[in-house]
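Asker: Pasting the structures here.
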Structure 1
Amino acid sequence: MSQTNVLIVSKGHAYNHDAFLAMFAEDADIVTTLVEQPAAQVMLRPENVGRFDAVLFYDMSGIANAGLVHDDSNDTGQPTDDYRQSIEALVASGKGIVMLNHATCSWPEWPLWRQIHGSSFMLTEGEVFGDTVPGSGYAGGHGPLPNPSFTLSPVDASHPVTAGLEGGLTVADEIYIKSNNFEANVLPLMRSDYEYVSSNFTAPPMAPAEQQEGWTHPGGSNLVVWANAAQNSPVVASDIGDSPGAFENAGFRRLLKNALQWVASDEARQWARQQ
């Protein structure tokens, strides 16, 4: 198989750079170029992104009133016209996209971004996919509790993204509790055996104080990895992918490689066009 040329977009959320980049340095099949925001917005323009087979979003951007200065949104939570046009062109072109962990939390007020990742994750209480839901909680990550351990099992072991993971993968990493109403719109790939109840999660830290006090969440979705069609682009999104516990995990590395190779394939682009 030929090499897959991947543009990685990062910044806005702390992560272990060495452990993250080691996943790709040790895999000759995946060639990466990492660019941080806001310079990444230049690379994502149509005249520049064409040389890449896929884009891996690993940034946390576009959150209003969060004091973030790396995304050129001026703290409004809205992209610049230039960036909006670039992302619109990206999904129109059918470019393969992978989103890990906090990338699905980005740009909550930009409808196209949610259309791309398909997740029901909410930073605060609000409406998603027609339902009013509380802010999504998290377990592990950079919070007060250690990363939980859990096992992901494939929903369809024959799918290219789950190839070689027929027996599942066990990992310790950050995980989210979110509404299950997004599942009808995506292709389920891997589910977790973690118990998705409020008592296992921490209240959303970016929600207003009144939402954090006494926070509860209905039983959440255990769907952790899924595929989505964003116009012509095949997308694979994953709630996990936050810590060295994932980066150094052979199963997670296989999952990520599979996802990048699949979204870059003609098969995946054809699937997206048919959705």
Structure 2
Amino acid sequence: MLRIAFTACLMVWGVLGSGYSLAGTPGFLEPFPRSREIQNRTLDAQDYRVMLGRVLKINGLIRTDRELRLAGALSRITWQIPVGHTPEDGFRYFRDQLKDAEAEFLFECSGRQCGASSIWANDLFDTSRLYGVDESQHYLVARKGAGYFVLYAIRRGNGRVFLHLDWVVDTSDGSQDWVQVLLEQGYAVLPDWPESPETAVRSVVALLNDYENKHVVIVLHQQGRDIELSIRQSRELALRLRDQVIAEGISQNRIEAYGAGALSPSVLGGRRQLAVVILTDQE
């Protein structure tokens, strides 16, 4: 039973042939050639600080001239850049891709203009291996739609070069258009689920009515110590949600539903249950 349910989940991830996933980078960003991924995790960021100036630590507190406070989903990735390349090589590689994607650049710095590397590594990125030579660091913040991209590159004392990306999809203002997020990154958390199922159903129906050439996959996640039970229960809820959407006049060929249960606990971020909507062109 567990194998069947897990296979169903793999089918959902297979829908993401466009390059989107629930963790990682958006489809328009490619990792630096031959770089090695050191960490890749998804977090629930309720108070993420975006530094828009040089950072200092005063009386144990991190200070800067200007900053943003965000709340939403955080994808945190670190790569080691191949030997022979500089921090600027990796930094420019990503910067050029963000520029090509027409992202808005909010702040950039390099070297000691950014502050102490130890603050970025240990206090802001919670990744100790990013502690390196202050003169070698590069940092930028860019925005594209609801997504904020915080990029950092550094050379350690041993010569190894690391590139780090925090990608935050902000929902802190409470009025974020979830459809905008969905269109930009290919997936989004369904609003009002499970607090108001009727409202959630209306949101999916409105989406499919507005985008008649689109197809959606709903993946329902929920907590549970018993994996098989959590998968079964989440699948039943997902199918019920799908049936309610179909009952509103949506063709059954345009919507699929799966239950992932507790197989991906990092997606839940401490929540009891959530539904993720994946948008595809697949018929």
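Asker: Thinking only about Kirkwood radius over Cα pairs in Å, which of 1, 2 has the largest value?
Answerer: 2
Asker: OK, next. For the read-out distance in nm of label points 7 Å out along Cα→Cβ at positions 125 and 165, a value of 3.5 was computed from one structure; give its label from 1, 2.
Answerer: 1
Asker: With distance in nm of label points 7 Å out along Cα→Cβ at positions 77 and 101 coming out at 0.9, pick the structure among 1, 2 it was computed from.
Answerer: It traces back to 2.
Asker: Of the structures labelled 1, 2, which one yields 26, 17, 12 when semi-axes √(5λ) of the Cα gyration tensor in Å, for residues 133-260 alone is computed from its coordinates?
Answerer: It traces back to 1.
None of the figures in this text is laboratory data; all of them are computed from the coordinates on show. Here the structure is a predicted model, which is why all the values come from computation and not from measurement. Cβ atoms are built from the backbone, for glycine too; each structure is taken alone.
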